[in-house]
1. Supply the structure label, taken from 1, 2, corresponding to mean count of other Cβ atoms within 10 Å over residues 61-68 with the calculated value 20.4.
2. A value of 0.05 was computed for FRET efficiency 1/(1 + (r/R0)^6) of positions 85 and 133 (r between Cβ atoms, R0 = 25 Å, to 0.05); which of 1, 2 is the source structure?
3. For relative contact order in percent (Cα under 8 Å, 6 or more apart), find whichever of 1, 2 sits highest and give me its label.
4. On distance in nm of label points 7 Å out along Cα→Cβ at positions 93 and 125, which of the structures labelled 1, 2 is highest?
5. Using mean count of other Cβ atoms within 10 Å over residues 37-44 as the calculated read-out, with 15.9 as its value, let me know the right label among 1, 2.
6. Thinking of 1, 2, which structure, once percent of Cα pairs over 20 Å apart is computed, gives back 71?
7. Any idea which of 1, 2 comes out highest on distance in nm of label points 7 Å out along Cα→Cβ at positions 29 and 149?
8. To test your reading of the models, identify which of 1, 2 gives -17500 for helix-only ellipticity at 222 nm (-39500 (n - 2.57) for each DSSP H run of 4 or more, over all residues; to 500) when calculated.
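Rule-based calculations on the coordinates, nothing more; no lab input. Just so you know, these numbers come straight off a predicted model, no measurement behind them. Cβ atoms are built from the backbone, for glycine too; each structure is taken alone.
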Structure 1
Amino acid sequence: MARKKSLSINMRIFHRYLGFFLAGIMTVYALSGIVLIFRDTDTFKNTETITTTVGKNLNAEELGKALDIKKLSIETVDNDIVTFKSGTYNMSTGVATYEIKELPYVLDKMTHLHKAKSSEPLYFLNIFFGLSLLFFVISSFWMFIPSTSVFKKGMLFVAAGVLLTLVLLFV
C-alpha cells in the first residue's frame with residue numbers, strides 16, 4: 001500500500017517543479033525590472049532622428065498630436081522656427097525634425113511584459129507569476145522543520161527582510 005506523502009513533502013515537490021518551470025520567466029522579470037529602474041534616464045535607449053512634414057502653422061497642442069509627443073511644450077520661437085525639447089518645427093514649411101529615444105526591441109518587449117495592464121492578455125501571465133511568487137514565499141516555510149536552528153535563523157532573516165522593506169518604503 002502506498003504511503004501518503006506529508007504536506008511538507010508535497011510543498012517541497014510543488015516548490016521545486018514550479019521553480020524550474022518559472023526559471024525563464026523569473027529571468028525576464030529580473031532583467032526587465034533592472035531596465036525599468038533606469039526608465040527616467042536614457043540608459044539602454046537608442047536615439048533615432050525623425051524628419052517629417054506635418055501641417056503648417058500648428059500650435060503646441062496640434063503639433064504634439066501630429067508628432068505623437070505627449071505634453072509637448074514650446075521652448076522658443078525664432079521667426080518661423082519653433083524649438084521644443086526634442087527637436088524643431090518650421091511653421092512655414094511644416095517640416096519637423098525631432099529625436100525619439102526608445103529601448104532596443106527585445107528590452108522594450110521585456111519591459112512591456114513587466115508593465116502589462118489589465119486590458120492586455122499578458123496580465124494573466126503577470127497574475128500567475130505573482131501568485132507563483134506568493135506560493136514560493138509560503139511553501140518555503142515547509143522546507144525546514146520549525147524546531148531546527150536553520151528554521152529559527154531563517155525567521156530572523158524573514159524579519160530582517162520585512163524590516164528593511166518597511167524602512168525603504170517609509171523612510
Structure 2
Amino acid sequence: MNKIATPINIQKGNDLFTNISGKWRVFTDTVMGGISNGQLLPAVIEGKNCLHLSGTVSLANNGGFIQASLDLSESGFFDASDYQGIEIDVYGNGEIYNIHLRTQDTQIVWQSYRASFQTKPYWQHIRLAFSDFSPHRIETPLNRSCLRRVGIVAIGRVMQSDIAFANLCFYP
C-alpha cells in the first residue's frame with residue numbers, strides 16, 4: 001500500500017517534518033515581487049497537533065498569495081491513481097482557502113490544479129474529490145499518477161491568513 005494512505009502528519013517536536021520524510025515549507029508572493037508575508041509553525045490547537053499558516057495576503061506589486069507546500073515524494077512523483085481525493089482537518093478564520101496540486105505537467109510556477117474550501121473557527125474534516133480540482137493556467141487534465149506537490153494556499157484577495165491543518169491524506 002502507498003505510504004500516503006495514512007495521514008501526512010508533523011512529527012513530534014518543533015519542526016515541519018512529516019511522517020513521509022518530507023518537510024513543509026512556506027512560500028509567499030515575494031518570490032515574484034509581491035509583498036505578502038506569512039509564516040508556518042507547528043502548533044497545538046484544541047489538543048490537536050497541526051501546522052499553522054498565518055500572515056497577510058496583499059495584491060500590491062502583482063502579488064496575492066501565501067502557501068504551505070509539501071513535496072510528496074523524494075523520488076519524484078507520487079502515484080495517487082488508487083485514490084479518489086484528498087481529506088484534511090482544518091481550523092480557520094472563516095476565509096476561503098485552496099488546496100493546490102502540482103504534477104509533472106505543471107512546468108510553470110503559476111500552473112496548478114485547485115480546489116477551494118471555507119474554514120470555520122473549529123476543527124472540521126474536509127474531503128475534496130480529485131474531480132473538484134480545476135486546472136489553473138494549464139489545459140492538461142489532472143493526472144493523478146504523477147503528483148509532485150500539495151499546497152495549502154491563501155490566495156487571490158487581500159486577507160489575513162489564519163488556518164491550521166492536520167491529518168492530510170489521500171482517501172480511497
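1. Value 20.4 for mean count of other Cβ atoms within 10 Å over residues 61-68 corresponds to 2 out of 1, 2.
2. 1
3. Going through 1, 2 one by one, relative contact order in percent (Cα under 8 Å, 6 or more apart) is largest in 2.
4. The structure with the largest value is 1.
5. 2
6. On the way: 1: 71; 2: 49.
Checking each candidate, the match is 1.
7. Once distance in nm of label points 7 Å out along Cα→Cβ at positions 29 and 149 is worked out for each structure, 1 has the highest.
8. That value comes from structure 1.
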